[in-house]
Structure P
């Protein structure tokens, strides 16, 4: 992989469920350090595309390239090891573990040592230190030892991102990271995301257009499984087709 090559690319992805085409010739390119948003109305195929990229779904045709390697048929776990991480619309945390325990466990999983997590915690000082550093970066140090179930929802979403960062990703896919998060907490959440290291490329699905336009350097508009437009925020904001199919709607799906 050269410096000019995208860290993640899709080439002419196609996917159908019976007569329903959910991905139509989707070709995308995510440069190193990108902050790109994926938007579109309900049923546009946004989460389906993320599922194709991560391996939860297999395309009918087309290619997915990660770090210069074709991963179209590569299992989910192997894609994670190659630097692809995601969060989900609904959080999938361990409510009775603390953030420090959860992130330490994720680090040990990355290192193939998760099975020994509970045997002797003192032997995992390196992983614990790394976990605390990640939590500090995401402004969770103050709640590192509280049970996850007691955290405000915005902090739980940040913990999901911390767990993704524990895999040392090159690409981070965020599926509606602010879903269910109060407005004031979502601003904090995206401020933290904005400060992620420059060597991590971010592709995120988000409904709040204020967040999208302020955070994304480039926006991909998906409609009926296909890319309607990919451009800078100012171009997307002023595109008549986008206003008609998406921005003019009362709700953003």
Structure Q
């Protein structure tokens, strides 16, 4: 049997951990799930061998999830990507988890499809792998163009903002402009929507990426500004950037490669 996807599931709720492991094992990607019920068990598992991905609860018998993330940052060997899965809705905790290296922050209860989508996005399987299996060829080509355009504008391909932009472009292909709203992205990622008027985590992550892209001001970004009718190097709001990128990729415009 082909090598499966090794998952370290760190969850102190025995019933929930068992159910989640069973659901993952039923997927066609051949998930191989190891469960750690405490922070100490998680550290021991990571010292023994590294999985492909970690699903990390935050409220664990000591050390807790944030402490695990801090410990991972001190390790000399590269650590696997982490998806935080928790019932904690405090925005300060979410920011801290992302600052400490978590790639996604999912609030329980969430849909299994959303979790699987985040795992697939993080593992970046090629077109002949599970990530794009069953996706219409036109969509595969469209997302490929999106990645090429983004890679001409930024080197931050491992950032959460980059992944959320790809999620937005995926939604745009399926649902048009309504698919790139922050509300639509928040629902897809299982993130709480900020009703106070400030940025939520998704919008903040995309904002950081767009800010970096603006600061770099590559020829590709200048061309994107021109497409929008803006002077070269103009600073675009998040929603305008997403809309412009989606339209350029869909219309198969070719932006110049950075020299």
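Figure out for me which of the structures P, Q the number 1.11 belongs to, where Cα Rg over 2.2 N^0.38 Å, for residues 102-141 alone was derived from the coordinates.
P
Supply the structure label, taken from P, Q, corresponding to FRET efficiency 1/(1 + (r/R0)^6) of positions 110 and 182 (r between Cβ atoms, R0 = 35 Å, to 0.05) with the calculated value 1.00.
Structure of origin is Q.
Quick one: helix-only ellipticity at 222 nm (-39500 (n - 2.57) for each DSSP H run of 4 or more, over all residues; to 500) came out at -15500 when computed from one of P, Q, so which one is it?
Q
For FRET efficiency 1/(1 + (r/R0)^6) of positions 30 and 238 (r between Cβ atoms, R0 = 35 Å, to 0.05), which of P, Q scores largest?
The structure with the largest value is P.
13 is what came out when relative contact order in percent (Cα under 8 Å, 6 or more apart) was calculated for one structure; which of P, Q is it?
The correct label is Q.
Which one of P, Q has mean count of other Cβ atoms within 10 Å over residues 54-61, as calculated from the coordinates, equal to 21.8?
Of the structures listed, the value fits Q.
Give the label, chosen from P, Q, of the structure having the highest value of volume of the Cα convex hull per residue in Å³.
Looking at the calculated values, the largest one is Q.
Can you say which of P, Q returns 4.8 when mean projected area of the Cα convex hull in nm², for residues 14-85 alone is computed?
Source structure for this number: Q.
Rank structures P, Q by distance in nm of label points 7 Å out along Cα→Cβ at positions 62 and 222 and report only the one at the top, that is, the highest.
Looking at the calculated values, the largest one is Q.
Rule-based calculations on the coordinates, nothing more; no lab input. From a predicted model like this one, the values you see are computed outputs, not experimental measurements. Cβ atoms are built from the backbone, for glycine too; each structure is taken alone.
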